Structure 1
Amino acid sequence: MIAPLFLVLAPRTGRAIVVDDVTARVSVLDARSGAILHTIHVGPEPVAALVDERAGHALVISLGGGTEQAPDPWAWVPSWLRRRLPVLPQRAPGPRTVPASVTMIDVTR
């Protein structure tokens, strides 16, 4: 079920972009039939969206931050080798802060 926060129209492409605040998803609909063409997960707390019809893109701005686990840059090194190379970190780095996000969506598809 979609709990729309707001709707943005792209008349040239015949699309409607529906932003759902509860699930942090954006659905791209065919404006004529109402059929959902695709759904994209965006950052938490989406607050604004705009459409650039010339470029065929929609931008969704999310202000909800949080933390995510930072990727381990040494994950490709086998564990037996990591134990023998003391200069390499032995564990993955901790979480990093994610303050906000902008998601770009192709509305021509």
Structure 2
Amino acid sequence: MADDATERAITHLEIRIEALAKVVESCRKIMLVARLAIAAGTLWIGVTFFDLVAFRPFGLVAAICAIIGGIVAYGSNVSTARQSQAEMRAVEAERSALIDRMNLKQVVGPNLLH
């Protein structure tokens, strides 16, 4: 059986993996919202350009802000997601190495669920 320190280390790594997975998922959601903001700003400028809606300076400024803000939010979250995924792969490799060192034996037998 593995010692307590190894088990605690594996548990700590699994908690870290779960936290990183949440960060990546949060980044994906923010990236989706950022793309929607870019699309909405671009669409608003387009409909204003083709006189489908009346020109309003505030609308143009809001559309430009949505586009710029969306680009910034998207870029920032892409970077954060990539860093978190790289860290997650490293932590998973470390966890796998700890598990491999435990020399666990595979249990084989009839249906173990019953």
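Rule-based calculations on the coordinates, nothing more; no lab input. Keep in mind that what you see is a predicted model, and the values were worked out from it rather than measured. Cβ atoms are built from the backbone, for glycine too; each structure is taken alone.
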- Note on the structure: Computing FRET efficiency 1/(1 + (r/R0)^6) of positions 5 and 61 (r between Cβ atoms, R0 = 30 Å, to 0.05) for each of 1, 2, the value 1.00 comes from structure 1
- Give the label, chosen from 1, 2, of the structure having the highest value of relative contact order in percent (Cα under 8 Å, 6 or more apart). 2
- 1, 2: which one has distance in nm of label points 7 Å out along Cα→Cβ at positions 13 and 37, as calculated, at 3.7? 2
- Query: Which structure, out of 1, 2, was helix-only ellipticity at 222 nm (-39500 (n - 2.57) for each DSSP H run of 4 or more, over all residues; to 500) calculated from, if the result is -29500?
  - Reply: 2
- Kirkwood radius over Cα pairs in Å gets 18.0 when computed on, of labels 1, 2, structure 2
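The value 2.0 for distance in nm of label points 7 Å out along Cα→Cβ at positions 45 and 77 was derived from one model only; which of 1, 2 is it?
Values: 1: 3.8; 2: 2.0.
Answer for the origin of the read-out: 2.
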- Winner on FRET efficiency 1/(1 + (r/R0)^6) of positions 29 and 53 (r between Cβ atoms, R0 = 30 Å, to 0.05) once structures 1, 2 are ranked, highest first: 1
